[in-house]
Structure 1
Amino acid sequence: MDSKDLLVIGGGPAGLVAAIRAAEMGLDVTLAEKGELGGVCLNRGCIPSKSLATASDLAYYPRNSSKMGIKVDLEVDYEEIVSWSDSNIDRIVSGVNRMLDRADVDLKKAEASFISSNEAEISGEKLEFDKAIIATGSIPEGIPDIRVDHDRVINSEDFFDLTSLPEKIVVLGAGYVGMELGTICAKLGSDVTIVEMLDQILPNFSKRVVTPVARKGSKIGLDIQLGLKVTEVEIGDGVIVRAEDENSEERTFYGDRCLVSVGRVPTTEGLELGNTDVELDEKGFVETCENFRTEDSNIYAVGDVVGGKMLAHEAYNDSVVAVDDILGGDSENSVIPEVVFTDPQIAKVGGFKEEYDIGRTSFRAVGAAHTKGKAEGVVQLAVDGEGVIRGGRIVGPYASEIIHEVAIAVENGLKARDVVRTVHAHPTISEGIMRAAEDAMDLPSSGF
């Protein structure tokens with residue numbers, strides 16, 4: 001029987017980082033992945049969605065820049081866009097394979113299941129291991145009594161198999177996936193309706209932060225319908241979506257396709273966890289304690305399968321902490337930024353409490369935002385009584401990039417004065433963070 005120091009099950013973001021890091025630090029590692037190397041993020045999530053977002057911006061903004069004196073007539077070839085997106089995936093997958101080879105990771109393209117707490121079966125062969133890491137990720141969640149046929153009614157992973165853009169699409173759910181994909185479709189020319197059960201889009205963010213996104217979404221062409229519970233999706237030549245409001249009054253929406261995007265659930269099927277001491281919580285996530293240890297002393301779990309924010313970069317961090325713990329090291333969990341690639345983008349990090357002072361500024365007060373034609377949005381910084389920055393929220397241009405300045409401040413206990421004393425180049429979008437820090441200190445603005 002083959003024997004390894006570490007077995008990693010799942011080759012998505014969490015599993016890849018765990019396997020490569022452990023191998024580079026001297027462990028003999030087997031990585032088992034039954035599906036696509038890179039997981040959902042690389043193949044049917046983060047990477048293709050951001051490629052499509054880039055293409056949709058290139059299509060949308062030139063056609064809506066007449067105020068800048070730019071007048072164009074563009075043709076969108078969605079099949080070519082998808083081909084370009086797929087080429088990005090191929091390049092990254094090739095790079096991942098090279099990293100695995102250099103690290104001498106034993107890659108098994110097969111399903112793995114536990115026989116016991118130190119033994120697994122992969123493609124009919126037994127493997128003994130000292131430690132194992134479960135990194136099997138998640139799959140799209142459905143809606144009770146709504147059938148996803150993967151043709152007319154699709155989930156977020158099916159979306160990336162489309163080679164033509166729907167003329168009309170109804171999106172169920174205004175979370176980050178629904179809003180991102182809905183925005184992409186609208187910018188590329190689709191008629192988009194988004195139906196959400198709650199009374200605001202992106203419910204994990206404050207209303208003030210999401211308001212600029214809702215306003216811009218309406219301008220882009222998103223028809224956002226809030227406070228509606230979907231009761232039926234009828235499949236025919238197209239789809240008919242029926243929903244009810246709080247007064248049980250029915251609303252009906254029509255489309256070529258319906259995208260169900262209401263969340264994700266963990267993937268543990270086939271692992272045979274009953275042969276181990278690993279425990280699941282009431283929602284099916286693997287229960288973990290310190291450093292992502294499970295109830296089984298030989299087995300760890302990281303990434304989406306343990307819940308949390310279910311973000312790729314959170315999964316990266318989980319894996320670093322788990323591998324370092326296996327090796328006897330000591331890595332602490334870091335603050336995790338959250339980003340939504342809507343228009344404008346949203347980002348947040350750290351925490352906001354009632355006792356914190358809030359420094360804020362509008363991007364209308366940031367010169368660089370006007371030079372880019374993107375002056376909607378705000379920056380908010382949460383500062384405690386000692387002046388330490390505890391959290392930040394940004395809605396505006398390049399929020400996904402500039403949030404990291406706030407993350408560094410939160411992670412390292414920096415004060416608002418540290419940000420104010422750091423000269424920010426002008427004109428740049430990141431000056432908005434300095435303006436918010438000045439506001440938190442009740443200082444006059446040092447620029448425009």
Structure 2
Amino acid sequence: MTSTVVRGRISESRPGTRSEMVAIVGGGAAGALATRAVLTNTTWRTALVAPDSRPGTGVAYGAAEPWHVLNSRAGAMSADPADPLHLVRWLRERGEPAEPTDFLPRARFGDYLADQFAEVTKNAGDRFRHHFATATSVRRRDTGYLVTDDTGCQVHADHVILAVGNPSARRPAAVSDEAARSVEYVADPWAFGALDAVPADLPVLLVGTGLTAVDVALTLTANGRTTPVEAISRRGLLPRAHPELPPPATDVDLPAGAGLRPLMRRVRQEIAAGADWVAVMDFVRTRADDLWLRLDHASQERFLRHCHRFWEVHRHRMAPPVAARIGDLLDLGTFRVRSGRLTAIVPHPDGGLTVSVEGSPDRRFGAVVNCTGPGSLPDTASGLVADMLRDGLLRTGPHGLGVETDADGRAQPGLWVVGPLRKGGLWEATAVPEIRGQVERLTASLQQMR
């Protein structure tokens with residue numbers, strides 16, 4: 001059946017005109033930012049297909065606890081690319097003191113995105129509707145696309161913007177099938193209630209030592225837990241900390257070749273010569289997509305194999321209060337971090353899971369939480385994305401990091417991708433500033449097609 005209007009009624013085009021329909025799939029930050037940008041053009045009709053009651057919050061901000069804060073400063077997180085202080089003013093207008101250098105609670109940033117979405121969709125009136133449902137298929141039609149949701153409703157669209165977020169995490173190879181089916185194995189720590197059953201009287205193992213592991217450690221220790229939470233990864237590296245205030249910006253003359261070694265050498269030379277490593281990393285981030293695309297395929301593979309984790313811990317840093325809390329937990333021994341290679345995770349006869357690490361005795365843990373982050377495609381694709389890959393509407397992108405698109409995010413004529421699924425073709429594709437840039441370029445391309 002054809003979908004009914006859930007919010008507003010999209011008016012018919014005036015005689016002699018045709019107002020094209022854009023369907024946006026996904027209600028997280030990428031979907032909300034795309035909706036906001038598309039609706040600024042009054043010639044477009046827009047339908048959002050997403051179950052979210054507050055689009056913009058998504059997994060990253062909707063499931064955040066009070067102790068979860070952004071790992072970027074407020075001055076970088078505006079929804080408006082032309083107004084860097086938009087978020088800061090939004091907070092001040094509500095009586096909340098805020099500075100561009102602040103690290104805000106993630107839930108509060110989710111409130112901001114939801115408010116921006118609500119404002120722009122209200123102003124759009126009958127040009128917008130929201131289908132409170134999950135998209136299950138996207139099919140090509142003679143003209144445009146047909147988006148079907150899990151209620152059986154359909155949206156006929158001239159353009160579809162896919163904004164569905166990250167692929168799910170891959171199950172570590174060491175986790176047995178029986179362990180994966182047990183309640184002691186947490187496959188997705190961001191699922192509703194996922195950590196509720198984690199025991200407080202037995203050690204817990206986090207697989208991964210990045211920002212997800214940091215967030216989970218903060219949650220598990222928020223109520224005074226004393227039984228250790230341990231995190232393990234191949235290198236055992238925690239994210240570095242942001243300084244309290246950003247260092248002065250720097251400019252680095254980076255080589256423009258297709259090889260990785262000269263680029264790494266130049267960055268190391270700059271830091272060895274006295275440049276602030278945070279400033280150097282921030283500068284490289286602004287050039288990251290261009291640098292990534294200049295590398296040949298073999299150099300990209302070497303980067304992923306040997307340098308990726310070092311980039312992650314220096315690029316995706318902890319906010320100062322988070323770093324301070326993690327430091328306290330490490331000093332107390334409540335949080336522990338180690339390197340190692342997992343060889344087996346199986347159920348323990350007395351409950352919990354037995355974990356085997358190469359070169360170490362087996363140990364029993366009350367729970368194991370997968371904190372490894374997004375997996376690679378096509379193996380960890382959502383049902384919708386997997387279906388579109390099988391149908392040929394999407395193609396797996398470089399290194400399985402995302403899907404293949406052109407520079408504007410176009411996967412097929414009329415089919416667009418925004419957000420983390422752009423990774424691989426781009427390097428920086430997951431943070432709000434980069435998603436904002438993707439949306440800006442995508443909508444500019446849409447405008448040119450009118």
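To test your reading of the models, identify which of 1, 2 gives 23.5, 71 for Rg and Dmax of the Cα atoms in Å when calculated.
Label of the originating structure: 1.
Between 1, 2, which one scores greatest on mean count of other Cβ atoms within 10 Å over residues 180-187?
1
Taking distance in nm of label points 7 Å out along Cα→Cβ at positions 20 and 356 as the criterion, which structure among 1, 2 has the greatest value?
Largest one: structure 2.
Using relative contact order in percent (Cα under 8 Å, 6 or more apart), single out the structure from 1, 2 with the greatest value.
Ranking 1, 2 on relative contact order in percent (Cα under 8 Å, 6 or more apart), first place is 2.
Quick check: 1.4 is what I get for distance in nm of label points 7 Å out along Cα→Cβ at positions 52 and 92, calculated from one of 1, 2. Which structure matches?
Source structure: 1.
Just checking, which of 1, 2 has the largest value of FRET efficiency 1/(1 + (r/R0)^6) of positions 276 and 420 (r between Cβ atoms, R0 = 25 Å, to 0.05)?
2
Comparing FRET efficiency 1/(1 + (r/R0)^6) of positions 196 and 332 (r between Cβ atoms, R0 = 41 Å, to 0.05) across structures 1, 2, which is largest?
Result for FRET efficiency 1/(1 + (r/R0)^6) of positions 196 and 332 (r between Cβ atoms, R0 = 41 Å, to 0.05) over 1, 2: largest is 2.
Upon calculation of Cα extents along the principal axes in Å, for residues 132-259 alone from the atomic coordinates, which of the structures 1, 2 produces 60, 52, 31?
Comparing all candidates, it corresponds to 2.
Where a number appears in this text, it was derived from the coordinates with a stated rule and is not lab data. Note that the structure is a prediction, hence the values are computed from the model and not measured. Cβ atoms are built from the backbone, for glycine too; each structure is taken alone.
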